[in-house]
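Next up, some structures in structure tokens.
Quick note: the coordinates plus some simple rules give every number you see, no bench work behind them. None of these values were measured; they are calculated from a predicted model. Cβ atoms are built from the backbone, for glycine too; each structure is taken alone.
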Structure P
Amino acid sequence: MRARRIEFTAFFHNPNVHPLIEWRKRLKAARLLCERERFPLEADDEYGLVPFLRAVVGREDAPARCEVCYTMRLTRTAERAKALGLDAFSTTLLASTRQDVALIRAVAAGVSKNTGLVFLDEDWPHAHETGHQIARKMSLYRQQYCGCVYSEYDRYKESRP
């Protein structure tokens, strides 16, 4: 984005992440990255697990829970972008191999329509690298599951103690 002279602000909003210590690790990594790269960061410093869990009750299985999660996160991101006077929003969720990219794009289209902001859905330079590869190169924390308690369970349920 910098190479294309697109001004941006990073935004950390992850009400789905569980447990609290995982959420703190991810927030710390976001702050570290923004500090290193010298770009602004807006962060919801409040751990939002309870509202997330209330929102997914009855929709605990993927992709239903993911749609709720994406909607919560992208709506909040677009709202924050609008409050900052920005005219577009995007998400790093698109860089994850663990996310349903088609569903993210569908949700983002709805959020875009509702907020009047453009959703930036492009193949950015370095998009060929996964988030884990980039984090590894920068010695940043790399999580092992999407973040919610349900995805953690799905990831580890076949493992043995």
Structure Q
Amino acid sequence: MIQLRDIWRGHFTEPGLDEMVTRLGDGAERASGYDAADHRRVALTSVPKGLPASELDQAQRATLRTLLATYLGRVPDGLSPQPDYQDDAALDTVHLAWAGPVEPGRPHYYRLQGPRLLIEYDNTQRQANHAHSVWRDPAADFGFDVLGAHLTAHHL
């Protein structure tokens, strides 16, 4: 996870502002309910983490297809790398990683990852009342890889 104070190109030079941003970020991190084990469990890697779709039963596979369609159904024609997850072999390549409790209204995060697929949903801010989601095609991305640049700059 990128800490709030690391979102900008550098830390703020005004001590009061830097302290406030750090305090806000640290408070948001505590409120997420995540611990170091959660961050390790869902850390982004090139090899997908989590439960592979190949281990799901038919009802779970149908739910996963519905979830994928929620995201990929909004992608313009020609941009989705795998528009049809009705194909079992294509679905089998998708993995689901989860962090957080499963009770409704609690902070949580999930990722769907497979070849040319990265979907993230994060609802950990403001007592699980502020969600973010993203869909990307890591092999043919149409934007700057902020996470990859951060990992390269700060974690290698």
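Of note:
- Source structure of the calculated read-out (relative contact order in percent (Cα under 8 Å, 6 or more apart), 19) within P, Q: Q.
- If Cα extents along the principal axes in Å, for residues 19-114 alone is computed and equals 50, 30, 28, the structure in P, Q: Q
- Comparing distance in nm of label points 7 Å out along Cα→Cβ at positions 43 and 67 across structures P, Q, the highest figure comes from P.
- Parent structure of the calculated result 1.1, given that distance in nm of label points 7 Å out along Cα→Cβ at positions 75 and 107 is the read-out and P, Q the choices: P
- Look at distance in nm of label points 7 Å out along Cα→Cβ at positions 27 and 59 for each of P, Q: the largest one is in Q.
- Computed -15000 for helix-only ellipticity at 222 nm (-39500 (n - 2.57) for each DSSP H run of 4 or more, over all residues; to 500) - originating structure among P, Q: P
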